[in-house]
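Novice: The following blocks contain the structures, represented as structure tokens.
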Structure P
Amino acid sequence: MVDDRIELLKGTLDMLILKAVAMQPMHGYAIALRLGQLSRDFFQLQQGTLYPALHRLEDRGLLRSKWYESETGREAKFYALTRKGRRHLEAEMYNWQRMIKAVALVLRAAD
């Protein structure tokens, strides 16, 4: 039996959010939608997970935010990547690629 619940490794959610925002500034709900679309609905972020992560990233100086009118006509807080956030994202993506290769080596090992 396979458990459908998969825990994200530490830092994974932050990296995914930074990647989504690197494409263009967007509000929280749009970030959740974009990550769902890009992952073919594998990632379905709940508000209780997404918004604390956005605040944490902003507190760390990786994101900045500004209030704008959204496509629905309502005010929404839009997030954009800072220079520090872009550097952090690049480093995290590089580390992930290295880890993916290492895990693949282990998984391909003969039993």
Structure Q
Amino acid sequence: MSDLTEKKCMPCEGGVLPFDTSEIHKYQKKVDGWDIIKGEEEVFFLLKKFKFDNFLKSQEFVNEVGKISEEEGHHPDISFGWGYAEIKVTTHAIKGLSENDFILAAKIDKITNV
């Protein structure tokens, strides 16, 4: 686990540039298994799919992600169902990735490794 789990997401209301691809790839090495996807309007986001044994475990995981997201003030898009959850993270205010996205990803990974 990287030092990202020791950091706190900083409020972002725009006015800063999103990471460029070299910065994205530098930070991607600090999180495990997160894909970098280019979505609509050329906006990059992090995406990771998680597998679970049943619906309840998926729901418990999503609830934990929700708690972390509230604590960090940084909210991902989440979809889940029987045996899976998918987390998609970006900084909407800057239409791209920032350190906050990688901090949240690292903290989400930490709950799956407990």
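Read the figures in this text as sums done on the coordinates, not as results from a lab. What you are looking at is a predicted structure, and each value in this text was computed from that prediction instead of being measured. Cβ atoms are built from the backbone, for glycine too; each structure is taken alone.
Novice: Using relative contact order in percent (Cα under 8 Å, 6 or more apart) for the comparison, can you identify which of P, Q gives the largest number?
Specialist: Numbers: P: 26; Q: 38.
Looking at the calculated values, the largest one is Q.
Novice: When helix-only ellipticity at 222 nm (-39500 (n - 2.57) for each DSSP H run of 4 or more, over all residues; to 500) is calculated, the result is -18500; to which of the structures P, Q does this value belong?
Specialist: Details: P: -18500; Q: -11000.
The read-out comes from structure P.
Novice: With distance in nm of label points 7 Å out along Cα→Cβ at positions 32 and 72 computed per structure, which member of P, Q shows the largest figure? Please list the in-between numbers first.
Specialist: Values: P: 1.0; Q: 1.6.
Top value of distance in nm of label points 7 Å out along Cα→Cβ at positions 32 and 72 goes to structure Q.
Novice: Can you rank P, Q by distance in nm of label points 7 Å out along Cα→Cβ at positions 64 and 96 and just name the one with the largest value? Write down the numbers at each step before the final one.
Specialist: On the way: P: 2.4; Q: 3.3.
Sorting by distance in nm of label points 7 Å out along Cα→Cβ at positions 64 and 96 in descending order puts Q first.
Novice: Can you say which of P, Q returns 6.8 when mean projected area of the Cα convex hull in nm² is computed? Numbers along the way, then the final one.
Specialist: Working: P: 8.7; Q: 6.8.
The value was obtained from structure Q.
Novice: Let me ask something additional. Between structures P, Q, where is distance in nm of label points 7 Å out along Cα→Cβ at positions 48 and 80 highest? Each step should come with its number before you reach the end.
Specialist: Working: P: 3.3; Q: 1.4.
Biggest value here belongs to P.
Novice: Between P, Q, which one scores greatest on mean count of other Cβ atoms within 10 Å over residues 16-23? Intermediate values should be presented prior to the final figure.
Specialist: Values: P: 20.1; Q: 13.5.
Answer by largest value of mean count of other Cβ atoms within 10 Å over residues 16-23: P.
Novice: When distance in nm of label points 7 Å out along Cα→Cβ at positions 24 and 56 is computed for each of P, Q, which one produces 2.8?
Specialist: Working: P: 2.8; Q: 4.0.
Traced to structure P.
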